[in-house]
Structure I
Amino acid sequence: MTAPADLTPGEVESALHGTTVRRGDRNFRAVSTAAGLLVLLIMAGIAAFLVWKAIPALTKNQANFFTFSDWKPDDPKVEFGIAALFFGTIVTAVIAMAVSVPVAFGVALFTAFYAPRRLAAGLGYLVDLLAAVPSIIFGLWGLANLMPRMVPFWTYLSVHLGFIPLFANNTGLYIKSIAIASVVLAIMILPTVSAISREVFRQVPQGHIEAALALGATRWEVIRTSVFPFARPGMISAAMLGLGRALGETIAVALLLSATFTINWHLTEPGGNTFAALIALKWNEAGPVGLGALIAAGLVLFIITLAVNMTARAVINRRAAFSGAN
């Protein structure tokens, strides 16, 4: 056996016994460990900063931060809460996910398994290009084009399904609502979910697909029995990335919502607010206490996003053992 030239005599002895660790491996492991620790330090630093800046405003707050809806941190009587912000953020994100994720998975399946190769390549390129459109463009398009075109649809829902509180509208106005903001958010997150899902579907072992086809399975049965079990962790990851963008979207939502601090289950009526939109709109006009209140709202959004990602990670780890990827 000839030893590599870059090994020391001690490393050569270790190599003979199968216990050698090369210098490049040690260096790479050290760099990787440092990078992982750096990410954790950055996350901890962000959390510490948010808590440090939020505590002074929270101590001056005379209302319940979690249940109070209004936002008056710079009044002589300091009162602000996140109830309306939490409601608007979660509802818009959930509706956007409900609209976008099935369509995104369908587009990904079509481009990966049904479309001809040339059409799939062009469609995939267009979907990826849609993900690069700035959010303010989506907001302006939704404000000027989509919102007036959606009024007849919301009116139809209110007239025929008004007995359901979500579709009822007692004002006769169908603009600047949570419903329209959710539709635009769904369009914004669709390319992200679709692009990642498409790549996950393409990683399914060809042997799984051919085995199912050999047993006489139809195209849908192949997807259901061979593709979905393998791709499920990746599909969950794609959906969670889309959810993260929906929770943190700022400019588009700020343009499309008529900012009010109320919890209104009539989703087609004007009104609603989210954490990110509030911070973007109120930052320049806020006083010292108001800035601390906005940072406190940002801290809650940070915690929500962290909880969503941790939950997704736990679900993915649990599903990975049954995905067939091993």
Structure II
Amino acid sequence: MNIPTVSIVTPSFNQARFLEQTIRSVLEQEFPPNEYFIIDGGSTDSSVEIIKRFESKLAGWVSEKDKGQADAINKGLHRVHGEIVAWLNSDDYYLPGAIQTAIETFRQHPEAGLVYGNVLSVDKNSQTFNLQTFKQFNLSDLISFQIISQPAVFMRRSVLEQAGLLDPSYHMLLDHQLWLRMARIATIVYIPKTLAAARYHAEAKNLANTADFGREAFRLVDWMKSTPEFSSAFEQNKSRILGGAHRLDAFYRLDGGQYAASLSAYRQAFGYHPAVVIKEWHRVVYALLALLGLTRLRDLYMRVRSKLRSAK
């Protein structure tokens, strides 16, 4: 049986407390990658010492100043040779069987350029507090800001090369902009399994820079509008796209505790595409209760909702 080669890249910067778990989750896979590169941005904590402990099992590593996350990832992707490639940030980790599942899915779907699965949301102590589940999306869904979770994404290198690497001018939605370019070239395939864990902690950009997600979403709107390959699709899906951009802004502002701004964004999203807000009615309720200062009622609501979810 011809098993495709796999290459993984980990960009890293001052994440020593999580880095070893990330590295082990890659190297201890049942089907470990043929190549594993770590691209460190010149960390000043103990990251380099941790990397050196695994040096014999790596295809290579560097520790030098870079121009940000996208630049570090691109550095690694330029070095890889695998038929299947992915990057795993230094505070996230793979679950057992992730790489094997990706290999099998690509084998079953030779038309696929990208495959993705479900992702656990974990805290700084690796305790799970949510499961991010997805469904089969297409290009129309992605341009409307249906977001997939990056740690569970694997790419076919030939399609990545056609699409081009990450645009380093993006910092929050750098992955989503790449998925758009890849989905225009080839099919994306959903894997109904949990492949990875995404860590949420105080320094993570999904909590530390919540307002920037909306700003980049609207920048992506302008990019789609002005890019010939996407302009026609933009005009056909304009209301859904704008509704999705405002919904994404609302989602991250709520996570950042910006309750008034979140409700305002949800209101604008509803004006463009009501269905996208109706799906998140519980988050609107949460934001409203928080804004009114009804924190006890808000917390009770979230506990009851969590129990109902667990019972399903």
Structure III
Amino acid sequence: MVDAKRVQHRWSTRDVEPPHALAYWIETISRTFLEIDIDTPERERFHAQLAQSALGPATLCLIEADTQTVRRTRARIAQSRYAAYFLLTMRTGHVRLQQHGRESHVHPGQCVLVDCQEPYRLDCLPTTRCVAVRFPQDWLRNWLPCAERLANTVLPATGWGAALAAALVSLDVDGEEELALPEGAVAEQLAALLALTAGPKSHEFTGGDKLLRRILQTLRDRCAEPGLAPGDIAAVHGISKRYLHYLFAHASTTFRSELMRLRLESAHRLLSDHRYSSVSVSEISGRCGFVEPSHFAKRFRKAFGLGPQELRKAQTGTEVHLGRVRDRLPSGAQR
């Protein structure tokens, strides 16, 4: 099972009367994981359970269920609160996935990425047990720029694919030890393994998209530099500031928005890491490129709903999702 120290919530159809089990399951999954429709031939005695925990910007779920058919329709997509992908890994049983006009069969030990922004159908046969890791769409694209190309492709169980499967298995162990790394770092490791498994072709872009990805990588590498300006990044890539701003605008964002997001994400990681508990908030803000601690605290609270000191205290209780920054950045609020 999922490490008890990291489980935030558990749900089971055993908590309701059998006639209400299916309705309860649909409502639970739609509220806590993804808006979907579910049907089953076992309506009168359907059983399912879900264990869920935060994994930094991602969400980790262990799902066990009797035979069921899961559908993600256009109507359900329109109800979504956020855009996401989820990585599905089978433990027992198998699923038949239909998406993007293709059909895939996923068996124990195999993984598949599902695009939550496109309709799909999952036939889970018979009783299944699986691990699903949900990643915010924009966050995952930092690691896998063309994630949609990988959707509904059963990943190889060799090479990096085997390493990815092993990492997911490790998260499915009922142990007493806490993770050696912050949960956000674990999510990054999973995303990196997924990108390595996908191979170089999954990163291919053309024209301005390729250039923007290189610019974002440079920005990520240098975001801790105080006073970093658009001209500094434009010069590195041999383009004008005007063209740099055009590339960001074409991607529906801005240089300033992306710089602020990266700095805040970096600060969140350090403040969430117990190894940095002796480093003051003021020093962390400086390490992440902020000149004024008060400005940092204001931006941090706006992005995550808690101040830096409050976040540190919260680490002993409810985890604050890094993914919340995606709901607030890059909006006009941080400009």
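Quick notes on this one:
- FRET efficiency 1/(1 + (r/R0)^6) of positions 38 and 110 (r between Cβ atoms, R0 = 30 Å, to 0.05) derived as 0.45 - corresponding label from I, II, III: II
- Structures I, II, III were shown, and distance in nm of label points 7 Å out along Cα→Cβ at positions 78 and 294 at 4.8 was computed from III.
- At a computed -15000 (helix-only ellipticity at 222 nm (-39500 (n - 2.57) for each DSSP H run of 4 or more, over all residues; to 500)), which of I, II, III: II
- Parent structure of the calculated result 28, given that percent of Cα pairs over 32 Å apart is the read-out and I, II, III the choices: II
- Per mean count of other Cβ atoms within 10 Å over residues 54-61, the highest-valued of structures I, II, III: III
Each reported figure results from applying straightforward, stated rules to the coordinates on display, with no laboratory input. Everything numeric in this text was worked out from a predicted model, so none of it was measured. Cβ atoms are built from the backbone, for glycine too; each structure is taken alone.
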